[in-house]
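Quick heads-up: structures coming right below.
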Structure 1
Amino acid sequence: MRFDPIVRPEMPELDTVRGVAVLLVVFYHGYFWMSGLSGFKSIAKLIVAATMPGWLGVNLFFVLSGLLITGILLDSKSKQNYFRSFYVKRALRILPAYYGILLVLLIAGFKPQSFLVLSFFFLSNFAPLFGIVPSYSVLWSLAVEEHFYILWPALVRGCSIRTLEKCAIGITCAVPALRAGSFMLGVNGGVHGYTWCEADGLAIGAWLAINVRKPSFTRERLRWVSASALAIGLFAIVIGMRFGILTRQRLLGASLQESCFNFIFLGIISASLLLGTGRWKSLIRRPVLRFYGRISYGLYLIHLLIFGIYNRNIQTIWPALPSPVGRLDVVTFRFVVCLAISTAIAFLSRQYFEEPFLRMRHRFSGIDVNKIQSPVFEEPTT
């Protein structure tokens, strides 16, 4: 059988991965994050608990972003307008919707406004350093990604491929040590959120982007990477369970929990590339998930606001609706309504607000605008 190249102008299987990532986050916020487990019993409790790992969708975004952004940078490394092209296109992709949601939050009277000021400068993940309570929680990961955009292009441009690969490996190894140090110093906020404690997912994705572009890299090697990464992540979790790796309230979990899942996501993304280029590509190119992958940025930005609006107004609109405490049917009703509204807004935003800016940015790359949906040129912004 003839296989497609691993690196292609269009990689629809990665849209599916992006869709999975954003839905993990939305399910997490819609069920466990908002309701907890209090009051639920038996099967209902298991269903809500199953959404608890959904916060790891952000880590999946990071690994995928490291892969795609590093790929973009490597493919344009020798171009004369390397920096200008990259930063203009990133600005046109990220800033309109990002500052749009900040404006909506400001008009809605979101508090504290000092958090919005930090977010304006992509410093929301540094809020604890300024004594400001982190509020609209999805913004912290966008700050991490923006710092990656600022720093990583210079390294890609200035380093050889071999040196860049060493940098990616070094970051992957160093960040867990930084998380451990933060935990031991009692800086619990530093274990989660600060850029230097989250960069390993981006670095692992970058490592994959570097390797899949090597002339000697084969499908067999990608299969080995996928299997090895999955084995390392799962084995570390199984062995570390009794020592607290599943909770960030203990040293092992604070330092290595995210590392384990980053390896698992490396394995999943590698497997997706294999499936997406072989005879089983239909299994990984799922229309619904690709749709959510396409609108993932807007959905990620808006869904928490919609949940908040629902919570503040539902009793006024429907006084007879029971409290969601311990009621899976009521929680699910809230989730379905908010997901539907968030999906509609994200779709309209992508179609009529973000799309004009996306078309503008292709003037800087010479890319056919008919391929504007290609995930090679779309990073999974979280």
Structure 2
Amino acid sequence: MMGNSLWAYRSIGQFVAFLDRVLDPPSYGYVRDQKLYVPSSRELFNEFFSRLNIFKSRKNWLPLFSWFVILFFAPFFFLFFFHYFTWKLFAIGFVYSMVVLGTHGTVYLHRYGSHHAFTFSNRAWLFLTRELVLKIIPEEAYVVSHHVHHYLSEKPGDPYNVHGGWLYCFLADANHQAVARDFSPEDYDRAAKMIAHMGVRPNSFEQYQKWGSISRPAGTILHFLLNWAFWFAALDWIGGMPLVAAIFGMSAVWAVGIRTFNFEGHGKGKDRRKEGVDFDRTNLSINQAWPGMVTGEWHNNHHLFPNGSRAGFLPHQWDYAWLYIRLLHLIGGIDNYRDFKDQFFEKYYQPYLFQKHRAQNTLSKSL
């Protein structure tokens, strides 16, 4: 295994058992009558607003801050569309939000943060990658729950279970993705290690008991504010307030849209997998052209090889995230990475082509 990461457990089995209790379950629970409980919209919204209520508990600060980020970017969205709009700026903002932010999320939060698919050669390259775009998602809010998603994909306890419905997934960061609030010191140490490689300075156990999070509130908020201030100044210097409004405003679109991805990426709860395209049959994930082409997120391929640094295996499956990883490796920013392209072809694609060819020959002979 790579790096000084969460893999510093005595066994993988020990880590898997930990995933059963690493998240704080919602008040309506995950299971009733031995099957997934799908809460009503009213239950989901009640849970959502309860978990944003900082007056109820200071431990609600992280989900509240995650949604504050959207409120922060929203005025720029309206400023752009009602005051500074041009088609050129719209194109720039659209590419930034869909391609740049999306690809960065795939590289940093997904492949590096959650799956340890590669290692940086030093912390300077980690810092550069971490701050390369506007900060939108706190590491803790994404990484910890994503481990559980892979462990319990489409089963009760999956924090963004597609079978729970669109709203279940959309509100998941507040309702289902917070870390547990009753960790023992040992369990808290395990949880903190899940994001330690990302440069996040964790709370002490005593601070965790106070704030209910791995991340330090003051440090996290200051980090985001400094990131936003830097990019505001840089964009203003490059193109003035119109460019700032376009980039910040369109980032709000990505901040909202990313919350719908898993529902779409798992076929909206229906079996939309295609033969010869989606080879992982253990879940409903699909290789969608849009997120694949703009961010490298070929989701079914990713579920086949979650620890891989690339998910685009076929010639038409562009993978900008993989290109970034390869570029940093070539210039010394990344020490090593995992690439499962050869395994994909050997285990899945070549056998599929062989079976397809044999079926075609059989059909030809029968005719």
Structure 3
Amino acid sequence: MAENTGNNRINIKDKAVKGYMFAGKQSIAFKNPPYIIAEASIVGKKEGEGPLGTLFDQIIEDPMIGKDNWEEAESELMKLTAQKVLMKAGLKNTDIRYLIGGDLLGQLIATSFGIVELHIPVFGVYGACSTMGEAMTLGAILVDGGYADKVLSITSSHFAGAEKQFRFPLDYGNQRPYSATWTVTGSGAVIIADQCNNKNSGEQNIVITGVTSGKIVDYGIKDSMNMGAAMAPAAFETIKQNFEDFNIQPNYYDKIITGDLGYVGKNILIELLKEKDYDISDRYMDCGIEIFDKDTQDTHAGGSGCGCSAVTFTAYIVKQLKEGAWKRVLFVPTGALLSQVSFNEGNTVPGIAHAVMVEAKKG
């Protein structure tokens, strides 16, 4: 079991002095941790009725968002969220060096059609429901590496669009097993920058101090209605690697937060880590569990989708850090890497998880 060194990461600091920023096998410790200077979240009606409803920047009652189909609706959702985060930061689109974004739809069409009017150089990324972790990781690397001063990281998902693509059209009225999660209709965005913009504010500044990028993990799960079981092993591998790469214990973090394992994946993750002598049960939470009320909203195992971790992070987690309730969190969006083709050909559902180390910083 790794030695608990608390806040001291001597091995990482030594590498930073030598000019290296990589840590262990899969991690990066940023030499000049980039700031999250703005965040935005827009969700649908069901999400707005959940436990976090009062925290979102905007709730849209119309699931079509004034468009002709679900895909166009999701593109509009992403466009509105990008505009919202720029407004909150007091920036124009021309102030952003790069946009990094993704979604669940084929060929990332929600992203490409959603952000086209912004005219920002774009990197489209896909990590299924882990995409927000991937987008934030790459944004932080670009900023800390001196390749950009401001990066906009954004993801989205839409319940009806995801059901149409991965499961059954809504008109079919299929029954959902209790292991199934409910795809979040929502979009979340952050702006990652090399300098903070609220030095005189009473709130804490939010920085990304490090990342642990995930490997693809496949435990042979073939049930596309049980994504929590498919993704939990990937979350386990990434979280364990974060502990090992930085030589820390779970109590280094106030919260360890996965993206959308739901109630099924939560129990699997906790047990897998306990087998390696890491007990996270007293500081663990899952965005998919937090966003819906299991008893009143009929979402079975919880929430999922690219938007799930993104809107929970931007509306709830950042708020806790800014207000000082938490000082340090490990944000671990999780993804199930299946497609219509892979599922119909009888393939397994591999998982992936990307961990982002986020801290509150005074001044």
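Where a number appears in this text, it was derived from the coordinates with a stated rule and is not lab data. The shown structure was predicted, so the numbers you read here are calculated from the model rather than taken from an experiment. Cβ atoms are built from the backbone, for glycine too; each structure is taken alone.
With FRET efficiency 1/(1 + (r/R0)^6) of positions 58 and 98 (r between Cβ atoms, R0 = 30 Å, to 0.05) computed over the structures 1, 2, 3, the top value is the one for 1, the highest of the group. Computing FRET efficiency 1/(1 + (r/R0)^6) of positions 234 and 346 (r between Cβ atoms, R0 = 35 Å, to 0.05) across structures 1, 2, 3 gives 0.95 for structure 3. If Cα extents along the principal axes in Å is computed to be 73, 54, 44, which of 1, 2, 3 is the source? The value was obtained from structure 2.
helix-only ellipticity at 222 nm (-39500 (n - 2.57) for each DSSP H run of 4 or more, over all residues; to 500) was computed and gave -9000; which structure, 1, 2, 3, did it come from?
Values: 1: -21500; 2: -15500; 3: -9000.
It was calculated from structure 3.
Using mean count of other Cβ atoms within 10 Å over residues 34-41 as the calculated read-out, with 25.4 as its value, let me know the right label among 1, 2, 3. Before the final figure, lay out the partial values.
Numbers: 1: 15.4; 2: 12.9; 3: 25.4.
It traces back to 3.
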